[in-house]
Every structure is written in C-alpha cells, then in structure tokens.
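Have a look at these structures, which come just after this line.
Quick note: the coordinates plus some simple rules give every number you see, no bench work behind them. Since this is a predicted model, take the numbers as computed values, not measurements. Cβ atoms are built from the backbone, for glycine too; each structure is taken alone.
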Structure I
C-alpha cells in the first residue's frame, strides 16, 4: 500500500469509535483525497458495480467502488454505519428515498456529484447510487464502523432484504 494512502488510513484510525459525520468530513478535508493513490484498487466488473476493499478494521472501512455505465447499487441503507463518499472519477448519481408511514419507500430527490465532491451517509439515509454517464465512476467510501450489513429495499412492497459483507465471519 502506498505511504500516502496508509497515512490517510492511520489518520482515520485515530478518530473516536463513535465518530460524527462532521469529524469524518474534517478528517477527509485534511487530505487532498483526489490525489490518493488508489489505482491498484480500481477494478470494474461486467456483472454489476464492484466493491474493492482497501482497508477494514474494527473501527472503519475504506472501499473503492467502481461502476461502469448503467450500473447501480440496490436501494439500501448502511445499517449502523455513517459514511462519506468522495468522487474520484466520473459523475455519481444518488437517489435518496424516504420511508412512508405505510412502510413503503418513495423517491425524494436525485442529485449528481462530480470529481472531488463528497456525499455523506447518516444512520437514516436510504439511497441508490448509480453511474448514468458513459465515463467510469470511481468513488472512495469511508464507513464508521465498517459496513457489515445493509438493508435492501424495493419499490414494490415493504419486504426488506439483507446484505452482509463477505469479510464478516
């Protein structure tokens, strides 16, 4: 692992276990994340977006997500994790959803993020991330604590699926 990337991860590891979105954002702003050397973690798949783990500990996770044109995550939350997404390359489209009194979810807003911009995820965020553009989308994602469980939602009914990280034993 490159020394600059290792320094960034070491700085993240100094944050409190129950860090806040503000503290996480401040930490990310201390580094020019657009220049983080992540090339060895950039890898795309023809079978859907790809999660490339850079670092995972009991405290935090750093992952590089890669999307080809038209690829998207399912509609999901981040379980008990907060996070920040930094756009490294391309344009990220994020659709946010609200939970209705019926238990259904409904689209609330769609927004685009460009290179160098950041999107925050809190404990109530339900969203879908996609690449609606021709250029590959690469994001650096930091999660506190590590993203071990996501609830997966759909627009047809109130059933909620589960995703569990493959690094969880």
Structure II
C-alpha cells in the first residue's frame, strides 16, 4: 500500500491582508457578509505582498450589484504600462442576489451604510468581509469604549478570583 502525501497548504490561504479597525470604532456593526472581489492579475499580486488600505472604503449597491469604493491597492512593482491598474478604481463584489436585495432594502429604509471590515485570502481567493453598519456619534463612541473597559476589568477580576480563590 502506497502512502499518500498530504497536499501542501496554499501559502496565501486564510491570510488577512488588511483590517478596518476604524470602522469598528466609528460604526455599530449590525450584520456581516463575506463577498468575493473581482480583481485584475496585478491587483492580486499586489495583495499577496500584503499592501492594501481599506480604512476609507465603503460599498454601494447599484443596479443590483455591490461596488466597493475607496479601497487603495497600490500597483504591483513589476507591472508597467499595460499590466498595471488604477489603484483607486471601484471594484465589483460578488454575493448572492438575495443577499444583495436584502441589504439594498436595509440601506434604503434605514440610515445604514456598507463598510469593508477586512480583506483576506480564503483558499487562494480574495475575499472582503462587508459590514452593514450604523454610524455612531461621539457620545456613543465614548460609551462603547467605557463599556468595553468595564467588561475587560470584570473579566480581569473574575480571572484573578478563579486563580487565587
């Protein structure tokens, strides 16, 4: 009987490229959705280098499609002329029609926006985690920080109590 060799995992699989920590601070995330993203070859190579900025990004639903705006993917170093891409172009996101219709209803009936939370590779494909978000006011941000600090303090005290009895 011949032993089977395990397949080597793809070095780019399940690798986070960029996260949007600012979005988690400025918005209350109500729902999340994983979307595929349509990219050119030089954009994929640039993402494999781990260079992307999504802090100023947002998404819109237009004509039944989700488009990602404001995400900066710098041109690949070795792509010159014809092979290079516009770093700030809008990019199409891939999702099921029902999900797009549901989120379109949510964003048009309420004051909600679509924000990219993270950009990563899963099984060799570039994915974007999109969040349905409601904006926070300055006072709400302070309350959220205070609540998070209080929860962290309670967890610390509880761990100390369990450890020392």
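Observations on the model:
- Each of I, II could give mean count of other Cβ atoms within 10 Å over residues 135-142, but the derived value 21.5 comes from I.
- Per volume of the Cα convex hull per residue in Å³, the highest-valued of structures I, II: II
- Among I, II, structure where helix-only ellipticity at 222 nm (-39500 (n - 2.57) for each DSSP H run of 4 or more, over all residues; to 500) as derived comes to -3500: I
- Comparing volume of the Cα convex hull per residue in Å³, for residues 31-126 alone across structures I, II, the highest figure is found for I.
- In this comparison of I, II, the computed figure 1.6 for distance in nm of label points 7 Å out along Cα→Cβ at positions 103 and 119 is attributed to II.
- Source structure of the calculated read-out (relative contact order in percent (Cα under 8 Å, 6 or more apart), 26) within I, II: I.
- Parent structure of the calculated result 4.2, given that distance in nm of label points 7 Å out along Cα→Cβ at positions 15 and 143 is the read-out and I, II the choices: II
- For P(r) over Cα pairs in 10 Å bins from 0, in percent, for residues 47-86 alone computed as 26, 40, 30, 4, the structure of I, II it came from: II
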